[in-house]
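Have a look at these structures, which come just after this line.
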Structure P
Amino acid sequence: MNGAQVLLDTLVANGVQVCFANPGTSEMQFVAAVDAVPEMRAILALFEGVATGAADGYGRMTGKPAATLLHLGPGLGNGIANLHNARRARTPLVNIVGDHATYHKRYDPPLESDIESLAMPVSGWYGSPQRVADLAAGATDAVRAALGPPGQVATLVVPADLTWTEVGQDAVTRPAGAVSTGRGANDATTGAIRESKPLQVPEDDVERIAKLLRGGEPVMLLLGGTAVHERGLAAASRVARRTGARLLCETFPANMVRGAGMPGVERLAYLAELAMAQLEGVRHLVLADAKAPVSFFAYPGKPSSLVPDGCQVHVLATSGHDVPGALEHLASLLGTTGDEPEHHLAIRPERPVGPLTASALGAAIGAVLPEGAIVSDEGNTAGLFVYQETAGSPPHNWLCLTGGAIGQGLPVATGAAVACPDRPVVCLEADGSAMYTPQALWTQAREGLNVTTVVLANHAYAVLEMELARVGAGTAGPRASSMLDIGNPDMDFVALARGMGVDSSRASTAEELVEALERAFGEPGPHLVEAVMPRGLG
């Protein structure tokens, strides 16, 4: 066997079963070894940003890492935006980057670059073994680092000559008794994963927060990460009901459990002005796997921190802790044992009729969203109503644009569908964002994935139209307006999707959208619906 087989065998032995790949010449030994290691499912992506985003979606839904396979520094560069989103989501991900042979690098070939400098800003761990004898240990360390806790991107750079070097059959590092059958982050998928035990929050810290909640001053719990999974939400809801504390979750949760029968929580608004209104009057802000809120961007004359004056910030638990456990312990100290958390009622909106406005779009999806759906949300401005209209839909997961780097929606939906093949995946995709990673549609077709993409075609970078005024840049003239208009010419997403092998249709009215969604949800494989929306912010 050669080093490439050692690498694949080691990944499989450590519970990594899927690799999203966009390989080049330096990775050909890895590609050839796939046939010798059938336990590894290799999935081709036509763009590196699809591979990294799909690995993010897979990791969010399983709680265990997928691998990526990227080609040298330029390939890594193409995938960095979605590695940034994965880092912000605290997703476990093993990011494998092929490199030139160790003896070849000194010749400075055209694709030579500083891979480490590219990788470090998005990686929690970085390794680059220089001997084939160290390859198995490096891969094992990468998986261990990816799992954390908290989850993180672990980048393993593999020189090409290590992959073709012959080694003995005993070269694979097996995880000694560390592989166990466990559940993923949302209790959706079971698989062999290396055990990773989060830290317990010290008793004194939980008691301090309990005392604070008994004090009678206005308190808000800001939830993020694993706090918005089912256990955390249930415990936080009991705390809020017993103490009168308010609940809020971060603007872009990585994976939120919601819907009928689930505790509901309001999201922190994207716009700083609205977020400050949500936080007004709060004297104590308690963070559970979340960060103190800040404005997404700087605006002239407006504060960067959104924490109200006179409000104290307290940390209950961070992402390395057993956050649901800490919330459950807090609830117990407050005497909520036996209390029922508040639940969303099973109430769907009426099926809308008439023009396809943003509100009609939300009602249409809320009316027919299937039970157990996974929603990859990159709907941006046109999709604002969908979140509120699906609060009473059957239980589902909501995956957000954690790092704000657009081009995430389609790849994350792809990875989520690989992770959970028996669950329907819905991708809410703004038209501008869709054009960053449309190649994901081809991978969905090739793999037969159950993804329904709804492209919200309003033919504008509508969020930027709004931001132009908010940053004090004034009123856009004709040339500036053209920089935010993506409707000249209008893009044909039906033709684009069909060209990628995806069944597609166009909806111009609310009734047509409902009909198209029901057909897509009732058939296997990927579908795309282009929802023709009012232009711009309409």
Structure Q
Amino acid sequence: MDTITRLSALLADCMKTVWPEAEGLPAAEEIRGLLAVPPDPALGDYAFPCFRLAKPLRTAPPKIAEAVCSAWTHGDLASVQPVNGYLNFFLNRENFAAETMAALQQGGDRYGASDLGAGKTICLDYSSINIAKRFHIGHLSTTMIGHSLKRIFDYLGYTTVGINHLGDWGTQFGKMICAYKKWGTKEQVEQGGVDAMTELYVRFHKEAEADPSLEDEGRAWFKKIEDGDPEAMEIFTWFKDVTLKDAAKVYEKLDVTFDSYAGESFYNDKMEPVIRELREKGLLVQSQGAWVVDLEEDHMPPCLIVKSDGATIYATRDLAAAIYRQNTYHFDKCLYVVAYQQDLHFRQVFRVLEKMGYPWAKDCVHVAFGMISFEGEALSTRKGNVVHLEDLLDQAVAKAREIIEEKSPNLENKDEVARQVGIGAVIYTDLSNNRIKDIDFRWDRALNFDGESGPYVQYTHARCCSVLRKAGDLSGVSPDWSALTDDEAQALLRLLSRFPDVIRDAADKYEPSMITRAVTDIAQAYNKYYYEHRILDGEPAQAAARVALTDAVRRVIRTGLWLIGIEAPERM
């Protein structure tokens, strides 16, 4: 049991001793979550706010703190002082160092992993690119938040199902087939890929301005797709294959994978049973020729299910998809990593599922995120202000290569490190802030080796690897943990000891940025430690302790970067 778990358990027992009849006292797990690191080390290593106890105990927080201090008998673990309603704990530093290092070494490369999710399944709907359109920077957040959450839940023992819910349904595909049949060739599309398809689509709209009958031809081709016409389906499937081949290059650069590519078209034959069920349960009402589910009592507009022309829409397919996923995967949670603009849509869909009587509707979660701009400019497909993701990644790698050439001209594997650093810089920028916040991607911040950035954290990992190479083999030396009682080492140990909690919190809040923040804090704390202490000097046992701490930092940073989808170079 690590120090903080033990401290939390002893504090819970102490409270029960002082107030044996009281109800509503926090359990050890809740206490662990409430323990905080004071802003000033003079106030202790950890602090517990007693304000949470004021109501159940009907006592002022300062009186509660004094009562607990009087009953505290675990001075070997930590001394305690009451200050303005807080319990300030001063740990036995050597014991804390020994226990934390033991936990870190026992965890090894899997430190922070658990079987918390054993037997539970999480479905994650993310990335969800559109067929016949290039992957652009606007898809970065959904792709990387979803990918990171998948790794986080995997690390905590859950079974995860990554779903790329392809945007592959709608009249536009009929128009594309029409354009291809009139003006395209197989060689043109095979060689030009998505760009060639986009050119055909743009030409269709220009030609349709002069000849509106083309719109009818486009709709007719989409009707053929709906009816399963062999020629239409062959071309439609081919368009999807070409798009996924193009997208695969981006996914490979990002090391992102999926378990399912079941998109909108997959649910084409699964919507009618949903519509029938809604009708049988008396949930469908007619409105201006369309069929909707009334959500007025939920203070929401009606959820449109079937349009007046008989066509289905996103909501219909999302209802069918949710039911299919529950029947197929029996999920405990189904996460939809989609921009915050779709908040109303998902609230409507989840409420309709509740009205249909599905108890698991409460386990469907919209994981919303903010918008992304580039160098201060909003992105707009219609205005032509688009940054394609593959181009951005290639540019990031090229810029990283230039910086590495300048900073480390003698580095052997410059191209490989440039790839790791460039792509890592893009991912870090996306996952560095709370996901709901808007992001302005700027090169000077993304590729800053000295600030809060991906390259900075990666460089710290490489620095740890360099120290370990210089240290050589110290396996025969027993570490003297008293060498880790200084302020800098203790600050670092506190951050490392919290890392398993951060992983669980990130999963609970669907917030990868918590891990990004944690590894950045650890990197900053290690660099401060590195500059304040000569790691390899002094007695062998003390050097062994400092080297062991360095190795723990290396492993935790590597794990943290992996959890957010970033590689950790060993030399930079």
Structure R
Amino acid sequence: MPLTVGTAGHIDHGKTWLVRALTGKDTDRLPEEQARGISIDLGYAPLELPDGRRLSLVDVPGHERFVRTMVAGATGIDLFLLVIDAGEGARPQTHEHLAVLRLLGVKRGVIAVTKADAVDAETLELAVEEARELVPAAEVVAVSAKTGAGLDDLRAALARSASETERDEAPTRLYVDRVFTLRGIGTVATGTLWSGRIAIGDMLRAEPVGRDVRVRSVQVHDQAVGVAEAGQRVAVALPGIERRELGRGDVLVRPGAYTRSYRLDVELEELAPIPPRAIVHHGTSATLARIVRRGRFAQLRLAAPVVAARDDRLVLRAGTTVGGGRVIDPAPPRHADPDRFERSSRGEVLVHAPVRSEDGTWTWSAEWLAELRGSLELQLDRADPLDPGVPAPTEPWAAAVVPLVGLERRGSRLYRPGAGGSLGERAADAAELEARLGAEPVRVDDAQLARFLEEQGRLVRVGDGYAISSGAYDHARAVLVHELEQADRITLARFRDLLGTSRKTAQALLERFDADGLTRRTGDERLLRRTRDSGAGRLRRS
């Protein structure tokens, strides 16, 4: 029976190095991951075991900013491979990843105490003992990805854990974690096949977009197969559907087997106080939900529909992981809301929003402030990684309240302290875009991605929705400045001929140079703005 194992553990504890040592494959495929030396997106590799079995291995990021990605990778796995640095021991993300695994019902796995070659025998023995206490039911193996020590023992331990694991049968369900396009093949979707099987020629339903799709071909770890089984990492080619119509969080299912719903009835497991609103992670999706509590049960009212089944597990996050739940009804009717207003011992309704007194001061309840803080944290969780901020409240009470929520204000937006932009899951899109850039403008549909890359000096936007490489821009600028220093003025036709490009491209570049303040237009000619340092490097647009 095919199974999937997922890594877990704190950043820099050696997950990706261990995966490389076990499988021979580097799962850090993105240029940004290789440049920064950390995992950002999910990585995949086949893992051969001593008994001849082949597991699908999912490598997840360990940084706290990518916990959402970790959860997406952990859903659907059968076993865990928890990685702990022998010199550091368990760290914050070790514990959060363990909590996520427990909430998802992943009970079996192995702990690898890594970098065994970098510590003395006494420290290693202590680290192994601490790991045993952390997860008493799991085998613990000391390993070194550098020397290879312990790798065979780790494979054997994983084989023993796999032999004790079973997977329930159910209709086909594959939650998508990556979508891309291949020349001559079309749209390809990848994910862990939760249940059922997928064969060439099968008709599936893509949800929540509600599209019927036909499977042209099937691969398991880059090898073509006729049929993929539950528990395998699967890539399916889907002709007739555009890449933009599918994304992480969508699901491919057997038609008629599942229902999409905006509501879920769940039995809760609470790690910390669960706020009235939280991000619900189910499958590879993440969506905001209002939580209507009734003791240990709740109805989740979702901002976007999900495709769930009875006994599915989910994770609730509000800045951090606050709990999870087991689905007891995947498509329930709407239940009546309980009374939202709490009453004091004297019976009066407590204030749940700021009230302004006659002297101009504001008062509010601790419950309301906690709900506001939780709401802002949820918005930050959903913010675009390129600009991980959210608009600051503009209500009259904002000046009094916003300083209390523990966030950093930058202009009209709020950020977590020290937070900065990153490509995150769009690193692959950025690499693909940069590979297409040159001297001829390329259409860029994602304006925010283009703006982010331009700020990093990785491209230059020209025209309306187009971009060229930074090198092409610098070359065109140098040609223009040299000509203007010799001839004082230049026409569009002359610039086109100097560059050896099209009239349209030359015009787009000249308009960008005008906007940058390098040149000014006079009739049909351009002149150099002498007030600028025309010999300096590329000017930033003001």
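Listing for the model above:
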read-out	value
Test item: Cα extents along the principal axes in Å calculated as 85, 67, 39, pick one of P, Q, R	Q
Computed 0.95 for FRET efficiency 1/(1 + (r/R0)^6) of positions 160 and 520 (r between Cβ atoms, R0 = 41 Å, to 0.05) - originating structure among P, Q, R	Q
Highest-scoring label, criterion being distance in nm of label points 7 Å out along Cα→Cβ at positions 152 and 224, among P, Q, R	Q
With distance in nm of label points 7 Å out along Cα→Cβ at positions 280 and 480 derived as 7.8, matching label from P, Q, R	Q
Label whose coordinates, when helix-only ellipticity at 222 nm (-39500 (n - 2.57) for each DSSP H run of 4 or more, over all residues; to 500) is calculated, return -10000 (choices P, Q, R)	P
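Bear in mind that the values in this text are calculations on the coordinates, not laboratory data. None of these values were measured; they are calculated from a predicted model. Cβ atoms are built from the backbone, for glycine too; each structure is taken alone.
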